[in-house]
Structure I
Amino acid sequence: MVLSVFDIFKVGLGPSSSHTMGPMTAANRFLETLAEGRERVPGAGAPARLSCSLHGSLAFTGRGHATDRAVLLGLAGQNPRDVDPDEAERIEAAVKASRRVEHPALGPLAFDPERDIVFDYGPALPGHANGLRIFAHDAAGNLALEETYYSVGGGFVMTARELARGAAPSAPGPSKPFAFRSAAEMLAMAAASGLSIAAMMRANEEAGRSGSLDRALDDLIAAMNACIDRGLAVEGELPGGLRVKRRAKRIHEQLLAERGLNIAQPHVANDWLSVYAMAVNEENAAGGKVVTSPTNGAAGVCPAVLRYYRDHCQGATKAGEREFLLTAGAIGSLIKTRASISGAEVGCQGEVGSAAAMAAAGLCAALGGTPAQVENAAEIALEHHLGMTCDPVGGLVQVPCIERNGLGAIKAVSAASLSLRGDGTHFMPLDNCIEAMKQTGRDMSEKYKETSQGGLAVNLPEC
């Protein structure tokens with residue numbers, strides 16, 4: 001099944017797609033189910049109190065990823081795309097003060113975040129490393145509704161029943177003319193049709209679509225660039241207690257000052273890529289609006305390479321930017337459906353590794369690469385992220401995540417450039433590389449999969 005480019009790229013709130021956006025969406029879905037009266041326990045009275053338990057990675061790194069805040073906002077009726085970061089602070093303060101949330105169809109519901117959000121550090125729930133359970137009780141304490149959700153990466157959320165029956169993480173929608181399920185099928189369809197990967201994705205997106213696809217793609221591009229611009233304009237410390245300072249603004253000012261002076265080293269292009277990516281991930285770490293690409297923790301790679309294409313590559317066009325997104329979306333869909341983009345499931349190889357593969361493919365396509373060269377670019381980028389652990393210090397998406405996005409962007413451009421130097425033939429197919437990532441993630445110790453129990457997270461400076 002090929003996912004929509006708008007499933008892979010989504011506007012949402014930082015700092016994490018799986019730990020912030022997913023739980024917020026789950027809490028919002030729970031309220032909708034409760035309000036509709038579906039699946040309520042027979043004989044229970046009207047819902048009067050809400051509570052939630054967080055499990056697995058959502059428990060171990062939930063505080064650093066603001067998972068408790070996300071659940072609060074979701075139960076207060078907010079969703080990741082539309083919530084205003086400044087308004088979110090007011091909503092959070094009001095719920096904590098009143099110890100309740102309001103819903104138009106349900107009225108006031110008791111909810112004390114300090115008491116009613118439980119971080120369960122026991123074994124993870126059976127379906128996925130990112131699990132949460134949400135409960136509603138009536139005034140007498142009887143259970144009115146219970147649901148288990150899994151945040152499976154990139155903001156996607158599935159109930160336990162959906163996960164058990166293998167339901168798609170998004171609505172199936174109309175049939176797609178190019179419903180490739182593997183990179184091999186994608187290349188075969190491209191050869192048979194004479195179309196590029198982006199053109200096939202365009203046909204898929206336009207099947208049954210109302211409204212301009214180009215306008216929707218341009219909105220995503222604008223959101224990515226707006227995030228970069230915000231990150232390049234702000235200084236100060238990031239929240240969370242590590243006292244990590246924002247660096248993107250200062251580095252950007254240095255790069256601008258060096259322009260035209262003929263003093264920059266040839267590798268200055270790497271600095272531009274890094275500063276664009278770091279700007280995005282500093283915004284993400286601060287809880288700002290980002291575009292999942294394919295996750296929040298890896299949100300800087302694709303926007304940085306896309307900005308690099310626009311501002312630094314010869315012959316860049318608006319059509320090329322759209323081709324970048326469509327192609328990157330195709331690669332992200334393959335990785336998501338054939339393996340995982342969840343750091344809690346397969347480590348950071350599934351986040352920054354996937355993002356680098358997407359960006360490499362997108363840049364290769366925008367620069368005129370053939371479908372075979374695009375597939376080669378994605379494989380090169382992913383292959384050289386295999387085994388990368390997810391070990392955020394303090395459970396915060398700051399160290400090593402911010403710099404890691406910069407290096408992922410650099411690898412993506414290198415992979416695209418290497419592939420364009422060849423004819424697309426290469427030894428390791430992308431499908432096999434994706435399978436290797438899946439197997440590596442399965443064998444990886446839980447300490448290195450977004451629990452902050454190993455790696456850099458436990459090797460801290462002594463000061």
Structure II
Amino acid sequence: MSYTDAEIAALVRDDSVHKAVYTDPAIFDLEMQRIYGRAWIYVGHESQVPQPGDTHTTRIGDQDVILVRGADQQVNVLYNRCPHKGAKLLADGDANVGKFFRCPYHAWTYKLDGQHLAAPLRNAFEGTCFDPKNPEFSMRKLARVENYRGFVFASQSAEGPDLKAFLGGVISSIDNLCDRSPVGEVEVAGGVFKVWQPSNWKVFYENLHDTMHARVTHESSFTAARDQAASMGHMPLELHIMDGNGEPYAFWEKLDLRAYDNGHGYMEGIFDPGAADKDPVTRSHFESLEAAYGAERAREILGMNRHNTIIYGSGSPHTVFQQFRVIRPVAVDRTQVEIQTFRLKGAPPALFKRALVYANLINSPASNVMPDDVEVYGRCQEGNLTEGGDWVSMHRYHGTDRALADGMVSTNGTSELPMRNQFKAWKHFMTAPTVSTANPTPEAAHAA
């Protein structure tokens with residue numbers, strides 16, 4: 001089925017959305033063009049390619065791309081395609097290709113910035129239009145690439161706002177993650193979890209700030225944690241992390257939910273100023289920051305108690321536990337979530353250990369928590385394929401959101417403001433006029 005812009009717009013109401021946005025493959029295909037083909041999308045962290053020739057393969061929407069460190073130390077993002085026969089140049093995963101790319105099919109080679117380097121038996125091209133200086137014969141770069149404090153984003157569109165303008169207020173979450181390091185730098189470490197979910201990619205974004213689901217969906221895990229703690233006579237960190245989902249509704253209602261343009265936002269709670277006195281890990285962290293920045297600035301950094309920041313289209317940084325859940329759409333009913341854990345350079349080693357504990361308990365495919373979410377996401381996908389109704393509700397506290405100079409804030413922490421904000425952005429992307437890209441058409445490339 002094809003959709004006009006008016007038909008797409010009609011799928012989104014102020015307080016609900018049509019189930020087709022989750023189930024129709026034609027909608028998914030348009031999303032790959034109009035959202036992932038236009039927005040700034042997180043590709044990876046520069047620490048994943050520390051040396052020249054280091055590569056990290058990933059995806060932007062339905063496009064295979066390569067993050068690579070060039071000979072000049074700059075980080076490039078290239079489409080994973082050899083321009084000779086179109087072969088996927090690199091297999092999935094991380095590697096070091098040395099001083100140049102070499103296609104496994106016919107041994108055409110390319111510099112680390114994608115420029116054509118050589119082709120075997122070049123005399124066979126004499127008298128043809130083959131020209132190594134023609135961009136048609138080089139690997140294609142993405143239209144725009146920006147590196148913000150080590151986090152590399154790319155856009156397939158040559159037009160649109162720059163990265164900072166696109167991120168708006170949530171750029172402060174990236175800043176806070178980096179500032180939690182005494183030297184202001186982080187690195188991906190400890191391995192990466194990958195979780196497959198039988199559901200549409202947008203469901204995960206909605207759930208990140210769905211404060212009403214925690215007590216229900218995760219009842220088995222927080223109940224088990226409490227039972228175990230009772231038998232032990234105390235609650236260690238591992239059980240405390242799982243117990244958090246069992247907070248009463250009054251706790252969730254007090255959270256602040258912030259919403260910004262382009263579907264971004266974050267959830268923020270009140271930081272306990274006495275945490276450093278109660279927890280030796282937090283105390284040592286504070287002391288390392290105090291030595292680097294001074295006590296006042298250290299308190300400001302740790303006082304930003306954000307959970308599940310949403311960078312729409314990319315995923316969710318979690319500053320407190322040093323991770324980025326990268327959300328990759330694969331099909332209308334299939335999504336891969338990649339959980340990257342970060343080490344805070346110069347920080348006490350116990351902090352990284354705590355981050356790994358959190359990742360294993362909450363994000364691992366074998367955890368007691370993540371499978372709860374995966375199960376209900378799949379049920380949403382299956383339920384929306386039935387004839388039991390057409391609209392998905394987003395009514396909670398609709399009409400009560402407060403406008404701020406740079407976005408919106410909820411009047412109650414259980415509001416569905418984040419979901420409404422995401423679909424406002426979705427509607428904008430999906431109906432906005434087509435923009436040009438820096439990628440030349442075959443005709444333009446041939447004439448270059």
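Read-outs: derived from the displayed coordinates by stated rules, not from any lab. Not measured: the values here are computed from a predicted model. Cβ atoms are built from the backbone, for glycine too; each structure is taken alone.
Which one of I, II has helix-only ellipticity at 222 nm (-39500 (n - 2.57) for each DSSP H run of 4 or more, over all residues; to 500), as calculated from the coordinates, equal to -9000? Corresponding structure: II. Here distance in nm of label points 7 Å out along Cα→Cβ at positions 140 and 188 is compared for structures I, II. The highest value is that of I.
Determine which structure produced the value 23.6 for Kirkwood radius over Cα pairs in Å, calculated from the coordinates; the candidates are I, II. Structure of origin is II. Looking at distance in nm of label points 7 Å out along Cα→Cβ at positions 236 and 332 for structures I, II, the greatest value goes to II.
Structures I, II were shown, and distance in nm of label points 7 Å out along Cα→Cβ at positions 180 and 284 at 1.6 was computed from II.
A value of 21.8 was computed for mean count of other Cβ atoms within 10 Å over residues 4-11; which of I, II is the source structure? Of the options listed, only I reproduces it. Highest-scoring entry among I, II, by distance in nm of label points 7 Å out along Cα→Cβ at positions 76 and 412, is II. In terms of distance in nm of label points 7 Å out along Cα→Cβ at positions 12 and 292, the structure with the greatest value among I, II is II.
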